[in-house]
Structure P
Amino acid sequence: MKNKVVLIGAGNVGSSYAYALLNQRSLVEELVIIDVNNDKALGEVMDLNHSLAFAPSKIKIKVGNYKDVLDAKIVCISAGINQKVGERRTNLLETNKKIVIDIVENVTKNKFQGIFLIATNPLDIITKTVYDYLKKIDINVKANRVIGSGTSLDTSRLRYLIGERLEINPKNVHAYIIGEHGDSEFVPWSNATIGNVSIKNYLTEEELDNIYINVRDAAYKIIEKKGFTNFGIGICLVKITNAILGDENSVITVSCYNKEHNLFISQPAIINKDGVKDIINLELTENEKKLFLNSIATIKNNSSKE
């Protein structure tokens, strides 16, 4: 079975994901793009195909329909309305939930058996919406098949800012953003290290707080400047895609199912061909435990505002 991905939603995020697949030596062999605006999908496919001669990856790219999901390994959903300047992700819930339910209904009708990768905001709630719909169809559906991009981008932003501040390669910064993909997300600084040395040996509490605030508010600042975010999330979606297709057992902060609280929330998770293989439960301080519970409460509260 070939490594086939179906992308639903050819907007800013979806097109950036597709472009990043070409430039990150991805394991994708076939990419099918579906969009409610078929001309937009066709335009993106033409543009992407025209770059193949100089791209490091060889991918068959085409416009498709829901029948294409039958033999796909991943369906990536990035469809939905965009976050506007000054707008919270949760403001998108009502409209985007309807859009995503319609998509999942069409995907399941065509007997898709692979992994759902969700990038539509509000991320944690929409990811849970997908899982709940699947569970209505099949009570035995496994939650590991549904993954939200979660705080993977927030974690990347965090590592970049720390690396920039300390003049260290971000790849050597070991720190996570966890919790809601939203304003209640937080950094468990007790687990953050440079190499295997606590980050608190390098930065003051004030510096750590400033870095966290810059990460939390990054999307708002980018949206204020250019109207949307797309490149960072595109790369993160490729990272998750390759972890699945390559059976990598890579640790990525994704939005995954928390059985105890019956919601999706970001934690470091081991990602492989089955989706979420396992969740890494970090040892948190008492204050960090409170922050995690606050994130849980925030997601639940926003979920009830439908």
Structure Q
Amino acid sequence: MLNRRFLRVKALQSIYAYHQSESSNLSQAERQLLEGVDDLYKLFVYQLSFWVELKQFAERRIDENKHKHFPTEEDLNPNMKFVNNRILKALDDNKHLMKLEEQYKINWADSREDFIRNMFTKLTETPEYQEYMSNGKDSFSDDKRFLVAVIDTYMAENGLLYDYYSDRELSFNSDYQLAIYLLWKFISELPASFDEFSILPPVYKDEDEDKQFVVKLFEKTVLHADEYMELVKANISNWDYDRLALMDKILIFMALTEFIEFHSIPVKVTINEYIEISKFYSTPESRRFVNGMLDRLSTELKEDGRLVKTGLGLVDK
């Protein structure tokens, strides 16, 4: 579920928090890092549960409308397409999701009459929902297309949903955006064979290896910060080190850790990863600066024999 980029971002957040904190307890910071990774996965599960709750709310409303004293034709013969969405039905029945909801104590009961109702109303007002309900199509691909479009277009900027999670201490802004992307990716790649017995992807692709990666990345970056600072100062030009954004410094320090400590990660992969991360977590000029500094530093480390990459295909040609 959480690929290396997500783990790099979680390490970045933890290193930034560590530098901003007055505490220097490294082991405690490492525990908080791993808790942060688990919390991101928890937020992803909440997002799945949220969609199931929307479906269940729609079903309850359909049933209530049928039992009005004077139901309309629409009340008696409602459009069932949303509640019959194949993906939502599979998630609603999925035993693993139910187990995770129980594990995380997810309960929307306190929100049914306000938050969920409000969210469902806003959903029904979107052009995507209205087109989906009226297009006459009945297929798994159409069900998926609708959900992906709504997640991509509306969920990232949904202040109500973000506030709901924030009030329950489930998220801060960057985690919310990451969890939305995880949801989008999961739904986008979901096969038609997903059913009640399917297992949701785990937190880590390889728990031992990925945990070791993110903890080592965090620890080595923190412990060698002074050494890395001198490396950057020695290679900086037309920039004042003290005026560099803290986030840029951390991104460069993390890349230096990968250069020196992770012999199986290609240099180009490391550089590309931190350039991409800089687009979302630092200043508009960061991409150019980070790219230039990492090219320069990688060249120096190679010449000094400190940058050694091993394994098939990992030696730069």
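The numbers here are math on the coordinates, done by the rules we state, and not lab data. Values in this document were obtained by computation on a predicted structure and should not be read as measured data. Cβ atoms are built from the backbone, for glycine too; each structure is taken alone.
Side notes on the structure shown:
- Among candidates P, Q, the computation of distance in nm of label points 7 Å out along Cα→Cβ at positions 41 and 273 that gave 2.9 used structure P.
- Top of P, Q by relative contact order in percent (Cα under 8 Å, 6 or more apart), largest first: Q
- FRET efficiency 1/(1 + (r/R0)^6) of positions 49 and 281 (r between Cβ atoms, R0 = 30 Å, to 0.05) derived as 0.10 - corresponding label from P, Q: P
- Which of P, Q yields -21500 [helix-only ellipticity at 222 nm (-39500 (n - 2.57) for each DSSP H run of 4 or more, over all residues; to 500), calculated]: Q
- Looking across P, Q, the calculation of log10 I(q)/I(0) by the Debye sum over Cα atoms at q = 0.10, 0.11, 0.15 Å⁻¹ that yields -0.69, -0.79, -1.19 traces back to Q.
- Identity of the structure behind 46, 32, 18 (criterion: Cα extents along the principal axes in Å, for residues 121-208 alone, calculated), options P, Q: Q
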